[in-house]
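Have a look at these structures, which come just after this line.
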Structure I
Amino acid sequence: MDIEAAIKNRRSVRNYLSKKVAISELERIVDMARYAPTSSNSQAWKFQIVTDDAYLKDIVTFSAGIWKKPPAILAISMDRDIALKRTGKQALEETIYYDAGIAAYAASLEAQALGLGSCIIASFNKKAVAALLAIEPPLEPMLMLTLGYFMGEVKMPAKRGLNEVLDMRLAKE
């Protein structure tokens, strides 16, 4: 799949088949996510794959952004100490959030390329998920990515036109 097709066809999928996702595919998704750029090349992330049904059910109870149990979740945490050391104070105020988001998007594109659906989740109780997954400081959970095989068709939402989002006033040929 070429990059344009992956970007245009990627959707936030919230309904999955109960079919398990192979661990090798989940590892490949993380392997590609680790190539995402980070501020000052801090690479302050830690990824955790969850496929255990009991843990998945518990995570759903703490996550308003997850409507029903997916076959897999990728938790993305950031190490605040590494980020601070590599990037400085700005890391803790801004860049760790950007870095987690870029990694999540890279993971979602790889999932798309593998024929999987995904949804980036920011709406969850960080303290509860951290306790459940034994994520301890200096790590902080930032985002989760639900993963699985699509259930039904996921339609493209309306997108604003390029002329609505692009300001060319300062662009010169």
Structure II
Amino acid sequence: MPVIAAILSGAFFWFCYWFFRLDGHKRIEEMLTQRRNTKRRLASLEAEARAPIKSIKDPREAGTVLLFLIARQKGDYSAAQLTAIEHEMRTVMSLSGDLAEAQSFARFACTKTPSATAAIQDLAPLFNDRLTAQERDDLVEMLERVAHVDGPPNEEQLHLIVALRQRLAPPDAVGEGFGWTKARG
């Protein structure tokens, strides 16, 4: 027992010597600061990645982003997918004119978002606040139609559609009805 006490007291003595005389406290402080800065950096990178999605205020733009996200789950966009997305934008969302700017922003937002699930989490409150129940149903139907382009939907696409349905408000929630028909400004 005295040998164990001698070993423990020696280890304690050398720890105190290292901590006070060899600047061990500074090394511990540096390690904790580095850990704290790493957490901040990761949070900043995630916020930067989600910024394009969170900046969307028009549900039509948000719907376009989701259309591109669902199409991207099968790989690169095919010509049929791009045509289907443009058709949905013109018919259901009532967008007219040149759609290149809206499509470019949607593609950019798709490449920056950390995951499609994160995009759904960020966009669902916008859909719940601004769309009526019929418009939310239209959104899900649009996603299903785009997912069926180039064959049946894959597992990721089905998972995203289910995730969006779960995040959208129940049928008794009422939006303002500004969604597809006119933008809020």
Structure III
Amino acid sequence: MPPSSTTPVRVSWIACARSVSPGFVAGELHHPSRLLAGLVVFIVFGGAAVAQTVLGGLPLSALRTIGLGAQAIGVLLVVAGMYATSFALFLVGGAIAGVGAGVQFKASIGAVAAMAAPAKRGEALAGLFFIAYLGLSVPSLSIGLATRFLAPTTVMTWFAGILLILLGGLALAVPKRS
């Protein structure tokens, strides 16, 4: 399975964090501070960036394993935090899921760069980023639309379930070597 085709799954958590999380923190968790809403997004993105830097020297297979595991655990903690209405659990889960998404994205970039011929590397990476943007926009729009009709906790539970199934599929489908 080409890494670019799995990228939307890998980055979809980032989309969720930047689109729905601030509203959930303000509404369901009763923390209307825009600073806290921004902190949630910052921690997800910051965790992704720091993890990419710190773990950058690991082989692609290790990055995939760490990324898939962290994203799955983080998403479960986020949903648990939503049901428990625990800002701390929600935040920790978001950070761990962000780490997982960031590491997986780094693994995707590494795999695409390694597979592409040098003369076509820029083109291949542009395709990867195009697909990643779909993975950022489609979940954001879908989750936002769904929260117009359903409770945010219900929407996130469904999103988490779908994401965990897709992450499990990735764990089984992506080769362990590299």
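Summary of values
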{"read-out": "Test item: helix-only ellipticity at 222 nm (-39500 (n - 2.57) for each DSSP H run of 4 or more, over all residues; to 500) calculated as -10500, pick one of I, II, III", "value": "I"}
{"read-out": "Comparison of I, II, III by distance in nm of label points 7 Å out along Cα→Cβ at positions 26 and 106 - largest value held by", "value": "II"}
{"read-out": "Value 51, 30, 29, calculated as Cα extents along the principal axes in Å, assigned to which of I, II, III", "value": "III"}
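Every number in this text was worked out from the coordinates using simple rules, so none of it is lab data. Everything numeric here is computed off the predicted structure, so don't read it as measured data. Cβ atoms are built from the backbone, for glycine too; each structure is taken alone.
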